[in-house]
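Heads up, there are several structures right after this.
Quick note: the coordinates plus some simple rules give every number you see, no bench work behind them. Because the structure is predicted, anything quoted here is derived from the model rather than measured. Cβ atoms are built from the backbone, for glycine too; each structure is taken alone.
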Structure P
Amino acid sequence: MSPAAATAFLSLRWLWLVLAMSMSTASALRAAGIRREELFDGPILTWEIQLSRGEMAKLRGAAGPFTSERPEAICTVRAGGHIWTNVAIHLKGAAGSFRHFDQNPALTLNFGKVQDGQTCFGHRKLHLNNSVQDAGRMDELLASEMYLNSGVPTPRATHGFVHVNGRRLGLYVVKGGWDKPFLKQHFGSSKGNFYDGEFSQDIDGNLRRASGEGEPDWADLEQLRDALREPDRDRRLDRLVGIVDIDRFISYTAIQVLIDDWDGYARQRNNYRIYNDPTSGRLVFMPHGMDQLWRNPRSGFSPRFNGVVASGLFGLEGMSARLVARMRELTNTVYNAGFVDEVFDRARTRLVQAYEKERRHEERQRILSAIENTRDRIRSRMASFNGDAYQTPHAIAFNADGHSPVRSWTTSQEGDDVEFTDGKVDGRRILRIEVSGPGSYGSWRARLALPPGRYRFETRVKTTEVRGTDPTGRGRGAGIRISGNRRGAGLEGSNDWRILRYDFAVPGEEGGRRGMGGEQDAVLIAELRAESGLVEFDADSMVLSRINDP
């Protein structure tokens with residue numbers, strides 16, 4: 001085949017993939033209408049839970065967040081003038097949200113486990129989330145509406161007051177359960193394999209199957225793992241299109257980036273579910289545990305992806321462009337002030353009405369103030385998104401000595417008092433960061449696609465009157481590292497030009513990725529964490545080197 005013919009063939013092939021995925025997206029969005037329900041759209045309810053002493057003792061025996069063994073008890077539930085008996089209840093929550101029974105625990109209610117066929121407002125299972133990491137109790141409500149309006153299934157959420165044996169626990173987030181009624185509502189069938197990612201488990205292992213027919217063999221997950229191992233990048237994309245609902249995955253990832261969901265699948269391999277849709281035969285990723293959003297309005301829109309599906313997909317040709325395009329499309333639908341205000345105003349009105357009945361004016365003011373703080377963070381985050389592009393991981397070529405210069409750098413900052421300069425000084429390219437206020441942070445970043453191995457990142461650096469801080473434990477002052485790692489102490493005060501070195505490893509199969517292999521996403525960072533001061537990095541000296549083991 002001639003070069004021209006080959007180019008034409010690849011162009012046609014890519015056009016076919018785009019058209020196929022676009023038609024799938026349109027179909028998903030047409031089906032994205034949210035079913036309005038009294039539970040989520042009507043008056044806010046008070047949930048009264050009653051347990052006997054013996055059943056309370058079972059819940060007090062819950063060991064903590066780092067075990068899947070959660071003792072189950074039987075209770076009676078009252079809400080909205082209804083009574084449900086023989087309801088299974090257990091404590092829920094991971095490292096940040098788990099609380100013991102005598103505190104303000106997060107709870108899961110299963111209405112149909114003991115009494116077959118019993119549902120609560122049409123739901124077999126409901127979660128009562130303590131939302132200790134979300135003072136305004138709005139993250140789950142807003143995020144679920146965003147996803148659903150973008151064609152990505154996830155349970156809806158609302159507010160509720162919770163009482164256990166007469167003890168008032170306060171305002172909770174009531175969330176629909178991951179149950180068969182949910183699967184039937186969104187997919188028309190609950191017969192497919194439904195997987196729970198649990199705590200920071202990726203698909204490179206066999207996830208817990210929550211439901212499905214027959215004995216689990218994880219053949220669908222193994223098919224996905226095998227596709228991700230495919231060394232031919234064009235062939236890998238073809239295979240992934242047939243296994244994963246790519247369009248929903250793009251929307252799913254785009255929203256996680258926009259709302260700064262650092263603890264979701266794409267970035268942290270956490271808080272997700274997967275369903276093998278029997279109709280399409282494709283795996284659908286869905287979000288869960290969305291209670292730590294919008295924390296840093298100015299954090300970048302090009303985060304490092306640690307989820308193997310996200311890193312394996314968006315490192316392929318054309319896919320990062322589709323992710324960026326979807327992020328920009330979402331500003332016309334759900335990622336805008338109008339959509340946010342509609343969700344917030346509806347929730348605020350219902351809360352005010354509920355608090356009037358509760359006559360808890362002090363708590364009402366505290367919650368409403370926290371809600372407005374959340375809305376302000378969202379507005380700041382939205383204002384900082386100016387069509388920013390996800391930075392595609394760049395392949396890097398090493399010379400015969402194992403060295404490669406790093407040329408492509410982008411900026412990231414926290415706070416307003418940060419200034420970046422990229423210019424020539426005495427014929428050399430200098431990357432500068434100047435900080436002039438507390439709580440500010442700046443960095444230059446380069447995203448690379450690196451095969452497993454050991455590496456050294458080095459550069460020349462100069463500092464002027466740097467007053468270092470380290471609020472996150474990543475390292476004081478000026479320094480270099482890779483995303484996700486700490487670097488220890490950095491340069492403070494004033495220092496003439498000197499060389500900094502940072503060694504790191506990109507894990508392969510032996511490093512815990514369990515056979516995913518291939519290139520992985522690594523972000524080099526040259527940063528300044530300080531109350532004030534200036535750092536200059538000699539960009540011409542920024543080099544990445546392979547380290548050969550002796």
Structure Q
Amino acid sequence: MNPKQRTAFDTVAASLPFALDAAKVSVAPGISYVKSPVKAHDYAAGVMAAFGSVVEHLGTVRGLPAQTMKLDRRRCGLLLNSLQLHFQNGYSTIMDTWGVNPDNGTYRAKDGRFVTMIGIHPHLRDRLLVYLNCANSAPAIQAAVEKKTSQELEDDAIRLHLPMGIVRTPQEWLAHPLGAEIAKRPLIDFAASGSDKKRLLGKAKHRPLEGVRVVELTHMVAGPACGRLLAEQGADVIKVQPPLGDWVLPIWMDGSWGKKNILLDIKGRRGKARFQELLASADVLLDGQRPGVLAALGLDDAGLKAINPNLVHASLSCFPIGTAWGTRPGFEQIAQAVSGTMHVHSAGMESPTVVPALINDYLTGYLVATGAVAALAEREQKGGFYHVASSLARCSTLAPSLAEPLDAEPYEPVRMQDLVAHAIDQPSPAGIFTRIAPAVEFSHTPSHAHRHPTLMNSMPDTTGWDDLPAAAPQVPHSPSQLAREGAIYGLVECFGIEDRSDGGGIMSLASKSLFEYVRGHRND
């Protein structure tokens with residue numbers, strides 16, 4: 001690992017109750033496509049290597065042989081935009097235009113400072129536009145924003161629970177009471193209580209996480225990415241989705257690998273009873289709900305521990321739980337804005353924009369997965385109940401320290417050759433899916449997901465846990481033949497998220513001309 005990769009690796013390791021052996025990890029060099037002073041590829045490689053190391057540690061605790069791990073710097077960066085590089089029968093799974101609307105953007109306030117807002121879901125869009133009292137167009141939003149100072153806008157956003165934040169410098173963030181508090185926290189909050197040993201995993205036969213039962217209650221990117229990572233190491237993941245709610249198709253498809261998908265209304269009598277039944281026999285609860293939602297249902301840590309004294313409660317949020325902003329809604333872009341990451345990335349630009357990769361979303365998913373696996377390893381030896389957590393803002397607070405001058409390295413856009421080198425094909429009843437291969441290549445236990453992406457309610461809500469495999473499962477994917485045959489369509493060479501200099505923009509690996517056509521022919 002290079003120094004920046006090692007810094008990220010060591011910062012993750014410092015959060016854990018046991019040491020990680022960096023000597024088992026090798027990272028092949030690779031050219032960046034993320035054109036930014038913030039070294040996204042190196043941040044990713046360090047965090048992903050730490051995740052692999054924790055998985056390897058749990059495997060040895062469960063009797064599997066020690067392993068070495070290989071990663072590729074280029075691939076690690078590609079995985080930060082993996083929903084861009086996800087195809088079904090050769091066509092991108094990006095099929096909607098949610099990312100091009102002006103309510104997802106960065107605007108100049110009355111005092112000349114910038115604020116970033118996200119209205120990705122209809123209810124968020126509507127609340128933002130009601131607050132701003134304007135139409136959903138960039139000129140109208142700009143005219144409304146410039147009537148107030150950036151601090152007035154952020155204060156209103158906090159009061160009204162709107163996803164909006166000031167674009168700060170790293171120094172301003174560290175001088176802010178919350179920023180200073182967040183910077184002092186570990187990347188992964190790790191707490192243990194009790195010593196019950198009513199459920200342990202025991203010896204593993206084939207894979208580090210075989211037999212691990214995960215209930216996933218998450219949405220958008222970070223939480224589903226966490227569940228996917230656990231599934232790729234052998235965990236049995238049941239994703240619980242409410243019957244009504246917000247979802248975005250390409251994000252769902254990217255995060256759906258390896259999972260059973262069911263619908264449950266956990267606020268209703270029957271749905272709550274079924275949810276608690278799953279929790280009682282689970283090992284991990286992945287919780288991406290706004291802090292306080294589960295507590296209102298009697299499912300705070302005390303309630304969860306009463307149901308299952310050996311549960312690992314793994315939670316994620318935009319801002320750390322228990323802080324002044326702990327219940328604020330937020331997204332990738334909000335965390336980049338307030339923490340200084342957007343400022344560092346935008347040095348020399350006329351107006352700020354985001355790092356063109358979802359560094360906080362995906363890496364927070366890796367951090368929470370790392371914490372969950374570490375807790376399982378500790379539980380195997382000590383028993384008890386665990387709560388591990390991380391946040392987009394904590395992830396983003398580290399990013400500016402991993403910066404260097406923009407011209408310190410060359411860059412190459414994402415091309416078809418990247419799919420030839422790093423993509424895998426996996427057949428399914430819905431055709432062939434193509435995606436970027438998992439980051440960590442273990443010497444003995446290949447990373448893979450047996451279940452292809454499916455939509456919510458693809459299984460009945462009575463679905464239970466799998467039996468342990470009697471034989472080692474065969475890896476169901478192979479290097480992408482579709483990429484080698486030129487059967488991936490509409491791939492546009494790019495350097496990440498399409499940059500509109502406002503924090504929004506559709507993923508540019510879907511055809512730009514197609515999206516311009518769609519936008520020009522809508523009936524709205």
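Tabulated data for the structure shown
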quantity: Answer label among P, Q for the case where distance in nm of label points 7 Å out along Cα→Cβ at positions 118 and 238, calculated from the coordinates, equals 5.4; calculated: P
quantity: Which of P, Q leads on Rg/Rh (Cα atoms, Kirkwood Rh), for residues 302-365 alone, largest value; calculated: P
quantity: With mean count of other Cβ atoms within 10 Å over residues 110-117 derived as 15.1, matching label from P, Q; calculated: P
quantity: Relative contact order in percent (Cα under 8 Å, 6 or more apart) from the coordinates reads 11; which among P, Q; calculated: P
quantity: Among P, Q, which structure scores highest (criterion: mean projected area of the Cα convex hull in nm²); calculated: P
